[in-house]
Structure I
Amino acid sequence: MSTDSGAAPEIPKTCKAGVVVNEGPDFHLKVEDVPVPSPGPNDILIKLNATGICYSDIHYMLNDLPIPKMSFFNVRSPGHEGAGTVVQLGSNVTNWKLGDRAGIKPAYDACLNCELCWTGKETYCPDSPQIGLQFPGSYQQYVLSPARYTQRIPDGVDDFTAGPIMCSGSTVYCSLKESGLKPGDWAVFPGAGGGVGHMGVQIAKAMGMRVVGVDGGADKEKLCKELGCEAFVDFTKVDDVAEEVVAICDGKGAHGVFVTATSASAYASAPMMCRISGKVMCIGLPPSGTAMAGADPLLFVGKNLHVIGTKVGSMYDTMKALEFAARGQLKPIYEVFPLAKMPEAVDKLKKGIVAGRLVVDFNS
């Protein structure tokens, strides 16, 4: 392995990892020792300092999406929001140095040689596998990443901030970009107090949009207003959430509704929140078969509505989201768990009792 940037750090034989046990509806997570992988010629080995905990990880462990199981790929550790440093280089790697700061995103790689990759849609590339599903993910402290598709972390963005941005921040930035909303437009976020939603609130505010948060409880309301929501609708107190949103948005409705929640009710009410030519942006992933993004076609025709789905952002999108953080305009709200309590963090997210994001500190 190349070590031309100085003395190479000592690489252990094993490392700690959160691994899924009894994959499926009754899964649980445990922390155990796993082998540290060795990089191939075009890979880098990253020692993670932090990983975010994303609900997509819960989906993978529950096995409630219409995709192959983690175990089909012999993967036991999910996770796709890692941040750390490069500790080993593959023999062909020349664009990274030991000690460089690096991030792990949901997309593990892409072919970089097709129309989708050339147009910034590489996360839709058929040769873009998912880390934490098809490859061991960021619940494992030492992870491999293709050198050509590893995200650089800029100065001024710490690992606990960068980790969640790798997925949540990138995802919601991409959706805001693809919505085409302009400064002064109304952007509504069902699930505004959650891991993706609270970052969307901040980025939309930084882009000059007027932001409305939809979520439940006083804690979520306080968080959303502190982060930039002009108004907040508490679905536990309001009988008709869509009607309330429309009234707030000039009595006409939202220009864009960014559904970061995963409930059927959030998707069902989103079209009703829109004004003429409004856009429903589908972000949150409900369990397969539990929700529909749509309404009576008469509503779509009568209001010229658009429904658009977006995945995690490209490398460029992730870079732009990180730039918001570097400028101080995006500050993920997170609760830190030590590595030994990773199972508790996963259980807390599984139960849906999280405001903001959960982040695991591998060094505590």
Structure II
Amino acid sequence: MSERRGIPAKAYAYAAAGLVLLALPFYLERFWLQAGLFAIAAAIGAVGINLLTGATGQLSMGHAFFLAVGAYGYCALAGDGTDGLSGLGLPGWLAAVLAVGLAGLAGGAFSPIAGRLHGAYLGIATLALIFIGQHVLFNAHGLTGGYNGRAVPPLNLFGLTFDDTELLVLQVPFGSVEKLWYLGLALLLGGVAFARGVLRGRPGRAMNAIRDHRIAAGVLGIPVARHRAAVFVLSSMYAGLAGVLLALVFQRTVPEYFGMALSLEYLAMIVIGGLGSVAGAVAGGVFVALLPQLLGRYAEALPLVSAPGTGGVAPGEAARYLYGAAVVGVVLFLPGGLARLVARTPIHRPSGESR
């Protein structure tokens, strides 16, 4: 009886949270919606690397490379060449789908290595992707725009253009961030649902067996190399999707963003949120993505934190210190991350109710 009574309360909580998220564009200013979109994109990418590292035990240092493939792939596929850069002029929705597929193909090209290496060896191998990606992004000027990057074509979907052209909804003007907000929520919901389905099914059990003891998993008949390669491709596609969304939010891609620091941030997200937990990956992604935004917003009111170039600690640096400390704190005092903290929260039941 207790479980039956608990389901409606949980459903009501989810419904209330959903309604709040849907209503935010009507009340929040552009800064907060943009910060929320950064968090949504980070959460999507964190779910992907959590499938790889948290659920399967494969260390990847090259997640930023696949975000760059998604972001720049969308620009190249959707661009029309009027800016002097390469572009195929494809419809925005098709370019986005193909960009995610392109990230998956890049992961597939690397998957033979990912299927045979593990631990620190795989981490070092994926580290090479960052250096290769940075070299290409800075030097392939006709494709990437070089150091200055390239503008991101707006997305067109079902006749709706996700640009700053105002669209009145209930007398509220909707610009690009308001429109992208609902798209981002839909993509995050779909990504979370798919990842949960994978982890709860036979692939998820195989992935966990490989993570816990790969030799024993092979003895049980699990094709270890094939599963590792497949998860690497899936994680790359999640990263590509996050890269496309980030490009649409930024409205310009720059090579500096897709460097080593971004890959380390994604590892921090899944450690803080909880390895192997989809909800934990989302929570960690939101935490790490929002922290520098909040510090930058309130830099003047915080001690030691100031705007870049004015002395003191820049918001971005302060954010790295804080979530670095959070990683150490989680490892020492909360090994399961934020997901374990939520799981430990006691459930209050009426007196006399059976457990």
Structure III
Amino acid sequence: MTDSPNPTPPPIQSKTAEAAAGAAKPRNLADVLREFSEHQQKMRDELGKVIVGQTDTIEQLLAAIFTRGHCLLEGVPGLAKTLMVSTLSSILDVSFKRVQFTPDLMPSDITGTQVLEEDDAGKRSFRFVEGPIFTNILLADEINRTPPKTQAALLEAMQERQVSIGRETHMLPDPFFTIATQNPVEQEGTYPLPEAQLDRFMFNIKIGYPSADEEERILTATTRGDSPTVNKVLSARAILTCQKLVASIAAGPLVIRYASRLVRATRPTDETAPEYVKELVDWGAGPRAGQNLIAGAKAIAAMQGRFNVEPADIQRIALPVLRHRIATNFQAQAEGMDTDAIIKRLLEDIAIPEPPKMATQS
């Protein structure tokens, strides 16, 4: 009997399970996937104690965490964006820092700075004082209320997970996630995020108003004076194990081809792009969009306890992955077509590749 070419990821242990000695450990991928699905459902249940509704938003936040991605939450003030992130950090046994982005915020307020110190012998030296970015979960609250100079302080951290100060490079803790909130750019005192900054975010999640039933539940829960407590579910080590598990989910050639076709169809210069894309879009998504489509689809499949990715998983996360990577022109605005409308139309028009037919033997 030979060993499997793909080794089974180590078992996922919750905060409580890590302390239990001699517990039985699952040996095959099916057991690990089942345990992973139970943990992510428990995370949803804990979030549900505080957050009413927002099922898709919570699913996409968890998918980003399990794939080392970053999230941008967009919505008008008062939709519990900050509460959602802070509650998420409460159910994870990791460090959490919140930075309120304001017009006078400086890059060193985020990354840290060098300070000059003098010892007892009179010798002077510089010492680096870490900023709030040195954490596991960074909440960049109202990120578009600070100028692009300060926004750019996150670029290196979000991509390389490190911070360069002077001649030194400091590694960020692992895992590291940036979850940013922003208000609509139509509101006063906002600075649109540069394209390079937007591309660093795996998901751009738009949070809308709650339904009538959800709003009544929110008003009932928040006016009673009760403060629900949430329990910690996963440690930093367990999160890293979950990330390895999600990465091991199989994405077949047909799924890869479908993701590639979908991304290429957003580019007006591509020969496969539909005519309405060539007319309404200035520039489309890059290869990073395809990478995030595959990674996010793997997370969706793993959370549902499946071993492989399906085209439906790509369609499920296409909007949050692509909406901030497509730039429409004035004609699109005149016709009332935003990026969401274009993506939805592409999902209808781009056919899912058919599997190759097997040759029949005579």
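Please treat every number below as a calculation from the coordinates, not as lab data. Fair warning: this is a prediction, and the values are worked out from it, not measured in the lab.
Starting from the value 1.02: which structure in I, II, III was Rg/Rh (Cα atoms, Kirkwood Rh), for residues 61-108 alone calculated from?
Numbers: I: 1.10; II: 1.02; III: 0.99.
It traces back to II.
Of the structures labelled I, II, III, which one yields -7000 when helix-only ellipticity at 222 nm (-39500 (n - 2.57) for each DSSP H run of 4 or more, over all residues; to 500) is computed from its coordinates? Before the final figure, lay out the partial values.
Numbers: I: -7000; II: -22500; III: -12000.
Computing helix-only ellipticity at 222 nm (-39500 (n - 2.57) for each DSSP H run of 4 or more, over all residues; to 500) on every structure in I, II, III gives -7000 only for I.
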